[in-house]
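So, here come the structures, one by one.
What follows is calculated from the coordinates using simple rules that are stated; it is not laboratory data. Bear in mind the structure is a predicted one, so any value in this text is a computation, not a measurement. Cβ atoms are built from the backbone, for glycine too; each structure is taken alone.
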Structure P
Amino acid sequence: MQYHIFNPSEPVMVTFPPVCQAIAKDANLDDAFVWGFDYFAKKHMNVIAFNHIGEGNYFDSPKLLAFIDDLAPQLKQFPASIGYGASLGGFALGLLADRLQLSKALLLMPQSTYCKQTAPWDPIVVNSVPSSRSDMATLDAKSCKTPLTIIYDPLSLQDKNHMDRFEQTLTKFKVYAVGHRIPRALQHLGILNDVILQFRKGDIDEDAFYRGIRGRRYLTYYYRDAYKKPTSSYTSKRLMVIYRHKATYRLKTVKFEPAKIADRLKTSVQKRINKIRKIFNNDN
């Protein structure tokens, strides 16, 4: 955990990271990167940032829970305590937000559970390492009562299923056809910073948000994910719009394609050469 308190009369951000930001077990903890800390600290905003170490860590350590219980009353000195997390970080906030007595929390494509029996439809859950401390069935974020705002891709079945498991009435923002990469997409669209700071201050500007995500037609993974979806989830008109924008995107970026094609051909040829050499060596 890292923290920096600049001004107790301002809100404090409490952050939890996605699973890909785990700190290696053999890392020097004094120099370890803690997700979310630098972003807020550099802006001179109060921040308490938590990070997990290694795999199979779901913020369920008894020592952490005792620390959370001691921390919660201290957060009352701030005008607001606000959670922010993505994926696993959203799961952690779902588990701990009530315990921390947070004012509200912003979750980006959160997991609601890592129990394989509860979510057999999610490859992330199915392939996850179980907790060494807890029965995963007992770690469920769905009952969180802290006001939650969730940003997710409703065309990503697993993310939609997680969102649907939350029992409270949620504030939802939808970003279609970008998959389980909401922070990356919002950053590429240039609106992640605005979304976070607006939420910290009050509410996310809904009109500005949906204007901002129109630019996803210029993200290569937008089309890749769009094609993965069952065509029954689109109207014919929407499919034509997607195809048209993809064709336009391809034409505008055609100058980059020759280099990509050359790299792919080079890789393909090298694979075949290596295969021939292997066969030749085995015969001799």
Structure Q
Amino acid sequence: MLALAACLASARPVITSGKNPVVKALRRLESRRHRERDGLLLLEGLRLVTDALDAGFCAETVLVAEALLAQQPGLQRVLAALPAGVVSLADEAALAAACTTVSPQGIVAAVRMPERTGALPDAASLVLVLDNLSDPGNVGTLVRGAAGFGCDAVVALGACADAWSPKALRSAMGGTFRLPIVPAQEWAQLRAQLQRAGLRVLAADGGVAASDYAAVDWRAPLAVVIGSEATGLSEAVRADLAAGSVCAVGIPMAAGLDSLNAAMAGTVLLSECARQRRGNTARSG
């Protein structure tokens, strides 16, 4: 109860209107242009907000329902520790206006985006490259898989959907806060960067020349490229496949199916990589 009292004492007056400037500013963060201009992310729901705060992200604005606060002692303590003026209580109508989801979960926040950098982490041994994926749900699912299977970074190449969009963040289930998202515009420059880092480049491909993913040695430092949902790998990556500077890996399918979707294919490949690396660790131990 002390945490709830402290949180309520530090909160601003209850917001009850969808036209409130704070509500309108939050909802504008649905737009990538506004996110990048303001350097802020829109987070909806208890899990995403607490995951971001636990990961050290800085909250600029939090709207929360008093009923949710009363049910969540852990949330009370987290919000009570934020600077004065960050937290506002809000009713159901205001929360609905601030959120992009149909059924708001009682809390929405704007947090400061991490600094964007084109550099890969030092000594990276596994990097996932998203080659112009257009669906934010697939992007988020792959970010979640990358975090879960031990990737050091995710690279968003070209016209990739924004990993920081509300839909991608929901699909990633907190994975976005656990590893760097590196932007890259040109494949040739990225491939050179990956190779300078000592990473062998593999690309998911359903062609007959692709190696069976289960027969590939995934224990060496690697970058794994997943192509777009509609057109697969970009022309630049395909040119490198033909030249032999990138290796094609495929997932054999039963008769009548030619491929998995991007998110599922990437998850299968990363799972095999993690399996082999766990086995390698066990043998070396």
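As an exercise: Rg/Rh (Cα atoms, Kirkwood Rh), for residues 52-91 alone, calculated from one structure in P, Q, equals 1.02. Which structure is it?
Values: P: 1.02; Q: 0.94.
Label of the originating structure: P.
For which of P, Q does distance in nm of label points 7 Å out along Cα→Cβ at positions 76 and 196, calculated from the coordinates, equal 5.3? Intermediate values should be presented prior to the final figure.
Values: P: 3.0; Q: 5.3.
Source structure: Q.
Looking at FRET efficiency 1/(1 + (r/R0)^6) of positions 20 and 148 (r between Cβ atoms, R0 = 41 Å, to 0.05), point out which structure of P, Q has the largest value. Working shown, then result.
Values: P: 1.00; Q: 0.60.
With respect to FRET efficiency 1/(1 + (r/R0)^6) of positions 20 and 148 (r between Cβ atoms, R0 = 41 Å, to 0.05), the highest-scoring structure among P, Q is P.
Starting from the value 18: which structure in P, Q was relative contact order in percent (Cα under 8 Å, 6 or more apart) calculated from? Walk me through the numbers before you get to the answer.
Values: P: 13; Q: 18.
Only one of P, Q returns 18 for relative contact order in percent (Cα under 8 Å, 6 or more apart), namely Q.
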